[in-house]
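Each structure below appears as structure tokens.
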Structure I
């Protein structure tokens with residue numbers, strides 16, 4: 001391994017082998033060759049002077065790519081597609097003359113990109129389903145465990161640990177819908193020529209537009225696709241890249257939200273990400289258990305959201321039928337967006353499978369705040385027992401502020417219940433007050449909502465993907 005040159009950490013540290021392969025030279029250039037085979041075979045079937053022997057020769061040499069020979073050709077011709085045309089011709093001498101017949105470079109580059117986007121989106125969809133499966137188990141296990149809910153990062157009403165997990169899952173369900181839509185909208189570029197008019201293929205087929213259309217249909221079928229863009233310039237519309245990377249950005253947004261929530265919960269000591277037996281949290285502070293995986297999700301997710309801007313700006317700045325300032329950018333932005341999203345989902349699945357919940361710490365934090373949340377019930381119970389609502393409200397306000405000041409200024413526990421129990425203005429005894437402090441009374445429909453969401457939304461998705469297995473979750 002050459003350690004004197006830069007290597008992307010997306011390969012060496014983060015992304016899965018499956019996603020790395022989809023954007024590898026082997027995948028790219030064998031796809032080019034399969035497209036050349038599909039072109040030649042379809043042209044033969046439609047009457048052009050291409051022989052079965054030539055098609056068979058091309059098929060026999062799809063995999064044996066001599067990269068060094070292609071590099072030498074590119075140094076000479078300064079054109080990557082033509083370099084690979086020549087390299088393919090070197091191992092297919094009988095078919096050399098019909099390789100790439102009638103096509104422009106974008107026939108292989110753009111159509112191959114669409115096919116790689118399809119495979120990459122399918123892998124992302126599988127991994128989204130796996131994350132949902134693991135979060136589902138977590139949500140179901142903790143669907144009834146009361147915990148503090150927060151608004152403005154301040155304690156608000158109670159919710160449950162499982163209900164909070166449904167919010168994470170709902171974001172991912174929306175992402176799944178976006179990925180499905182992006183997949184359904186994928187179309188091949190087809191055979192369009194320099195400005196999208198198909199003039200070269202009209203020449204080949206003596207002006208027979210029906211055969212030109214049939215050529216596209218046959219190639220699409222051979223490549224496992226059902227649709228071709230109705231119109232195009234030289235390239236497929238770069239709006240498609242923006243749509244696809246928009247779906248990835250959505251996943252990154254959801255994952256960031258989850259990871260940030262978990263980082264906060266870990267700082268509260270309520271829920272932690274998995275921590276290995278021999279894992280080191282800090283080189284200086286040996287006691288620390290840092291949420292390193294969640295932090296990594298946030299770091300990679302920011303990159304995905306930033307890379308999405310590349311696709312948006314590229315789509316916006318295309319000139320007429322095509323310009324080449326998209327090429328170098330897309331070589332970076334498309335693979336990096338997918339590799340980083342893949343890494344995010346690998347991490348997300350790993351964390352979701354091993355989150356550690358601390359019920360006693362959660363209960364402690366609930367009980368510190370529950371007396372304040374119970375004051376509305378205390379007012380109503382006092383009124384039922386003959387108290388004056390406005391007078392009771394004022395006494396609650398005074399006692400609540402005093403108890404809160406005691407906690408913040410003196411670092412002591414809340415004594416709100418003791419203050420209320422000792423105040424004769426409240427026609428309610430201590431046992432009745434204690435009964436009002438059952439956390440289950442304050443979680444509303446959280447548990448029922450969790451059960452319904454899982455049954456009606458998550459489980460049908462998981463049933464659809466029940467046979468899907470993650471390729472490699474090893475982080």
Structure II
């Protein structure tokens with residue numbers, strides 16, 4: 001069942017088991033299966049999360065959305081509603097496509113928005129121009145939607161948004177902070193897409209990529225009341241030391257918002273959000289539980305430590321290594337053979353010029369911490385298959401990783417200092433590569449002690 005490339009296995013049966021467990025996690029949050037679990041059709045009645053919708057009541061049905069899982073989610077919706085869908089449009093990351101017949105799948109830039117994202121978002125909004133209370137809008141949201149659903153406020157250009165996104169990504173700000181800023185520079189984020197779809201009935205199916213699944217943070221909550229304000233956005237820029245580096249047009253717009261000259265995003269109780277039903281269809285918890293079930297079937301003693309893991313990747317790596325050391329020393333918190341899983345999303349404050357991603361950095365830092373330990377494997381996986389601006393999904397390391405790199409003239413410590421985990425892991429065969437998974441539920445960190 002593994003969808004991982006061979007380099008991360010290297011003929012090692014223990015590594016093969018690790019990747020089988022992670023593959024089980026990915027299978028559990030595949031978008032098609034997630035949609036089928038939550039949406040059931042019986043003739044002219046559509047049940048979504050237990051709520052019945054009479055299809056005869058709606059004159060038209062539109063499908064819109066954005067995110068890395070959008071194409072597969074759209075394909076699943078088409079399977080149920082093909083003859084009832086009037087039109088549809090979803091924006092996805094380049095390469096994250098799936099065959100659809102009615103819904104247009106439009107590829108665009110992520111994590112930095114591009115002109116294709118703006119064009120696709122405009123096409124989506126054109127579908128909503130004349131919606132009425134007799135229409136149903138199904139909105140498909142998944143990780144990556146913040147970049148893929150791009151329609152800047154008046155006076156802020158795409159180049160301005162690209163510069164801001166780059167600054168936020170390099171600052172180490174968590175996704176909640178990043179999206180607080182982006183929501184206040186957009187015409188669709190922070191509940192504003194629902195406002196544009198009003199008075200239609202809106203049902204949003206959400207595949208969560210945010211720790212704890214706060215609805216207003218996932219893809220910047222386009223159909224959810226916004227809990228942040230212009231003041232929150234300004235505070236983020238100041239906290240991460242980039243307030244003076246952002247483009248002047250963005251500073252000006254935020255100043256207008258702070259002064260009350262620009263209306264804030266929709267809040268709880270806004271009439272435009274009254275007919276919106278937001279539903280989580282898959283998340284990190286489902287993925288980790290499926291992985292643990294599979295590991296138990298292989299004979300491992302299992303433990304889900306947390307799905308709320310955040311913080312600097314290399315610091316979380318120390319925690320993962322510490323868990324492995326404790327299991328070896330005392331048999332706690334679970335005895336061997338052990339599989340301990342952590343879920344969430346770490347961050348990397350970029351100080352170097354290298355190539356990598358948060359999962360690769362975590363894996364390499366863990367390799368340093370467990371070097372020369374036998375029977376220990378640590379893996380860190382981006383469930384979307386793309387870790388940072390690379391083609392890798394993460395890394396899988398053991399006690400020999402650092403030594404194998406040293407034999408090739410590589411220094412793990414130097415690679416970490418330069419945020420350059422990718423070439424190190426690539427050369428020692430410890431990269432995990434899946435290709436686009438068409439899902440996205442944060443990251444999985446696995447600690448195995450055999």
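Miscellaneous remarks
- FRET efficiency 1/(1 + (r/R0)^6) of positions 76 and 148 (r between Cβ atoms, R0 = 41 Å, to 0.05) derived as 1.00 - corresponding label from I, II: II
- For 22.4 (Kirkwood radius over Cα pairs in Å, calculated) the corresponding structure among I, II: II
- Computed 8.4 for distance in nm of label points 7 Å out along Cα→Cβ at positions 44 and 396 - originating structure among I, II: I
- When FRET efficiency 1/(1 + (r/R0)^6) of positions 164 and 244 (r between Cβ atoms, R0 = 35 Å, to 0.05) is computed for each of I, II, the largest belongs to: II
- With mean count of other Cβ atoms within 10 Å over residues 36-43 derived as 13.8, matching label from I, II: II
- With relative contact order in percent (Cα under 8 Å, 6 or more apart) derived as 16, matching label from I, II: II
- Which of I, II yields -20500 [helix-only ellipticity at 222 nm (-39500 (n - 2.57) for each DSSP H run of 4 or more, over all residues; to 500), calculated]: I
Read-outs: derived from the displayed coordinates by stated rules, not from any lab. Everything numeric in this text was worked out from a predicted model, so none of it was measured. Cβ atoms are built from the backbone, for glycine too; each structure is taken alone.
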